[in-house]
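Undergrad: Listed after this line are the structures, all set down as structure tokens.
Derivation of every value follows stated rules applied to the coordinates shown; laboratory data play no part. Since this is a predicted model, take the numbers as computed values, not measurements. Cβ atoms are built from the backbone, for glycine too; each structure is taken alone.
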Structure 1
């Protein structure tokens with residue numbers, strides 16, 4: 001019985017301390033909010049999304065961009081994607097699912113000196129190309145890989 005009382009008291013003290021910290025404004029998320037380009041992520045066409053997000057849709061094909069994705073995704077709701085590149089001065093990496101109702105899936109702004117590598121899971125509505133767009137030195141370069149989807153993940 002004595003141990004239960006100690007656990008209760010420790011929990012009460014911890015909860016009180018947390019409540020005071022939140023009340024004082026010490027635990028508010030100020031610097032962790034992500035930037036959001038509403039226009040780019042709502043665009044229905046790839047060029048419109050790229051223009052809104054990156055200021056241009058002129059891309060050059062590049063073999064220096066590697067896309068690791070399954071050839072066949074059994075469930076389009078969870079498709080693992082890894083994009084890597086050795087291109088110097090990578091500013092951003094964007095991932096597009098060409099046949100999705102809204103093609104722009106993700107965009108990552110890279111800090112100075114960061115490696116050109118991102119890994120995430122995306123939703124794909126149906127079979128189509130996954131396009132990786134890398135912005136480096138103010139220019140856009142891309143590569144694509146076809147992923148076959150057996151069960152769509154965008155409500156299909």
Structure 2
């Protein structure tokens with residue numbers, strides 16, 4: 001079992017994560033631990049992804065994310081699955097977004113290697129995937145002046 005506290009990714013970081021991944025109309029995005037659904041909403045509304053799927057264990061966060069998706073009128077393109085992302089099939093993803101812990105990313109690594117196709121972009125806010133080589137790393141300043149690090153990994157070019 002793992003525990004990752006809910007800490008929302010600041011909107012400037014969300015946008016830079018999606019920009020770094022090259023998100024667009026042909027993409028299927030999976031956000032592991034989607035919290036309030038903000039990455040899903042920005043991905044659909046601003047980057048026009050084909051589909052955005054959030055996986056979230058906390059029932060209160062799920063309710064909040066679903067409510068926000070419905071309010072934004074994008075329930076035809078964005079869904080939230082209540083469950084454990086270790087047990088959810090993510091093989092259709094072309095982009096995976098993360099704001100987890102390094103220890104959780106390390107445990108997820110075999111799942112990524114087994115389920116994701118080569119070329120899938122994995123974007124991690126703040127925390128590396130141990131044993132993988134990132135393609136790019138950027139720093140993003142949020143609205144409060146704090147600096148965040150974002151890593152881009154590409155399956156098939158990650159070793």
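Undergrad: By the measure distance in nm of label points 7 Å out along Cα→Cβ at positions 45 and 77, tell me the structure among 1, 2 with the highest figure. Each step should come with its number before you reach the end.
TA: Details: 1: 3.3; 2: 1.2.
Ranking 1, 2 on distance in nm of label points 7 Å out along Cα→Cβ at positions 45 and 77, first place is 1.
Undergrad: Here distance in nm of label points 7 Å out along Cα→Cβ at positions 5 and 141 was calculated and came to 7.0; which of the structures 1, 2 was it taken from? Present the calculation step by step, with values, prior to reporting the outcome.
TA: Working: 1: 7.0; 2: 2.6.
Attributed to the structure labelled 1.
Undergrad: Computing helix-only ellipticity at 222 nm (-39500 (n - 2.57) for each DSSP H run of 4 or more, over all residues; to 500) gives -7000 for which of 1, 2?
TA: Values: 1: -7000; 2: -9500.
The read-out was computed on structure 1.
Undergrad: Ok, one more. Could you tell me which structure in 1, 2 was used to calculate distance in nm of label points 7 Å out along Cα→Cβ at positions 13 and 109 as 4.3? Don't skip to the end; give the middle numbers.
TA: Details: 1: 4.3; 2: 2.2.
Working through the options, I get structure 1.
Undergrad: With Rg and Dmax of the Cα atoms in Å coming out at 21.4, 71, pick the structure among 1, 2 it was computed from.
TA: Details: 1: 21.4, 71; 2: 14.2, 41.
For Rg and Dmax of the Cα atoms in Å, the value 21.4, 71 is produced by structure 1.
Undergrad: Now for a different question. Compare distance in nm of label points 7 Å out along Cα→Cβ at positions 37 and 53 across structures 1, 2 and report the one with the greatest value. Intermediate results must be reported in sequence, preceding the final value.
TA: Values: 1: 0.7; 2: 1.7.
That would be structure 2.
Undergrad: Here's a follow-up. To test your reading of the models, identify which of 1, 2 gives 1.6 for distance in nm of label points 7 Å out along Cα→Cβ at positions 61 and 85 when calculated.
TA: Numbers: 1: 1.6; 2: 0.8.
Computed on structure 1.
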